[in-house]
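Several structures are given next for inspection.
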Structure P
Amino acid sequence: MIERKDVEYVARLARLRLSEEEQERMARELGAVLGYIEHIEELDLSGVEPTSHVVDLVNSLRSDEVRESLPREAALANAPEVVDNGFAVPAAGS
């Protein structure tokens, strides 16, 4: 089991304030996670290919093709304010 001082250390690094109850719960939960990792380390995974995702992914995005864009007038038609043929936005910090 993970010790309370370890939970306090990680919480301090993450700038979290945990109550006594939360620290105890985190110690139990982190201990369970570490126990599960120890269990996985015991398995023979020599024939398992490394993966970045558990299921095969197919690119669901459209192909990157050059095509005509929206005319500027249509893009700006519903803008609350237009300045120099572009969207007017508040200055930083406003």
Structure Q
Amino acid sequence: MPMHNPPHPGHVIRTEIIEANGLTVTDAAKVLGVSRQALSGLLNTKVDLTGDMALRIEKAFGPRMETLMGMQSAYDIFQARQRACKINVRRYRSSN
């Protein structure tokens, strides 16, 4: 069964939290206690969601940290699967 490309969590955070609350990136960064650049990188899908940022978003806006990190994990797994043919390893076989 083919896996569908899950969205980067930054895209979801941008649309479902920041834009839904009518905030600018600058205002949201102030609420979260992070730099505008740090938040912008996440929202523009240039950097991954960290546990620290997920906790800040939970505390400020409500979505559970576990849900947000699950989104990052699903995104990472999909990206790794897309690169699977380029990852060469030798299958381990026990000598027993």
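If Kirkwood radius over Cα pairs in Å comes out at 20.3 when worked out from the coordinates, which of P, Q was used?
P
Using relative contact order in percent (Cα under 8 Å, 6 or more apart), single out the structure from P, Q with the greatest value. Mind dumping the intermediate values first?
Details: P: 18; Q: 33.
Once relative contact order in percent (Cα under 8 Å, 6 or more apart) is worked out for each structure, Q has the highest.
A value of 17.9 was derived for mean count of other Cβ atoms within 10 Å over residues 11-18; which structure in P, Q was it taken from?
Clearly, the read-out refers to Q.
Taking FRET efficiency 1/(1 + (r/R0)^6) of positions 27 and 59 (r between Cβ atoms, R0 = 41 Å, to 0.05) as the criterion, which structure among P, Q has the greatest value?
Between P, Q, the highest calculated value is found for Q.
For helix-only ellipticity at 222 nm (-39500 (n - 2.57) for each DSSP H run of 4 or more, over all residues; to 500), the calculated result is -15500, so let me know which of P, Q that is.
The correct label is Q.
Only the coordinates and a few stated rules stand behind these numbers; no lab work does. Keep in mind it's a predicted model, so treat the numbers as computed, not measured. Cβ atoms are built from the backbone, for glycine too; each structure is taken alone.
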